[in-house]
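Asks: Please find the structures below.
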Structure I
Amino acid sequence: MNLTYEERMLMAICNTGSREGLIDKLAEMRSYLEPEKEELIALIDSAVGKLEVMTDEEFDLLDLTPDFDEEEETDAG
């Protein structure tokens with residue numbers, strides 16, 4: 001599964017330990033957002049879409065450890 005850095009970090013921050021739990025957590029988070037938060041809504045929708053098509057086994061193989069240094073390196077480079 002090809003996840004963007006932003007999707008991976010969102011999943012890492014909200015990770016519940018299971019694919020279904022994470023989908024539920026992201027859906028709940030989305031329900032609290034105001035409509036003008038379009039970028040975050042799109043990010044959540046994209047992440048949920050990818051989570052829905054992957055298997056539990058694929059989810060278990062994901063490294064969902066937050067890696068905030070990667071973004072700093074990308075911004076600096």
Structure II
Amino acid sequence: MMNVNPMALMQLKQRFDTFNSEHPRVIPFFKAVSAASIVPGTVFDMKVTTPDGNEMHCNIKLTENDIETFHQIMELGRNSQ
């Protein structure tokens with residue numbers, strides 16, 4: 001069993017709430033994706049562009065293990081509200 005620091009969890013929750021208020025479309029996007037598209041073989045394609053124009057790109061094909069991890073994270077989010 002992992003020891004969890006309650007203060008660290010509170011700080012993480014505050015950071016998450018701030019992120020959510022500054023980027024209100026992200027959580028609804030992930031909820032829509034998770035409802036329809038989180039199945040083995042789904043590909044997450046990610047691109048990051050820095051302010052100076054540098055681009056980084058990667059993708060992952062989801063496995064059963066990845067999906068279980070996402071479900072656990074989503075469950076933690078539901079329980080913290």
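Asks: With mean count of other Cβ atoms within 10 Å over residues 46-53 coming out at 7.6, pick the structure among I, II it was computed from.
Replies: Details: I: 15.4; II: 7.6.
Derived from the structure labelled II.
Asks: If helix-only ellipticity at 222 nm (-39500 (n - 2.57) for each DSSP H run of 4 or more, over all residues; to 500) computes to -17500, which of I, II did it come from? Could the numbers behind the result be given before it?
Replies: On the way: I: -21000; II: -17500.
The read-out was computed on structure II.
Asks: Assign the value 24, 20, 14, calculated as semi-axes √(5λ) of the Cα gyration tensor in Å, to the correct structure from I, II.
Replies: On the way: I: 19, 18, 10; II: 24, 20, 14.
Derived from the structure labelled II.
Asks: Shifting gears a bit: For which of the structures I, II does the calculation of relative contact order in percent (Cα under 8 Å, 6 or more apart) return 22? Can you show the working numbers first?
Replies: On the way: I: 45; II: 22.
Source structure: II.
Asks: Here distance in nm of label points 7 Å out along Cα→Cβ at positions 6 and 54 has been calculated and equals 4.2, so which of I, II was it run on? Could the numbers behind the result be given before it?
Replies: On the way: I: 1.8; II: 4.2.
Of the options listed, only II reproduces it.
Since every read-out is calculated from the coordinates, none of them should be taken as a lab result. Computed from a prediction, not measured in an experiment: that's the story for all the values here. Cβ atoms are built from the backbone, for glycine too; each structure is taken alone.
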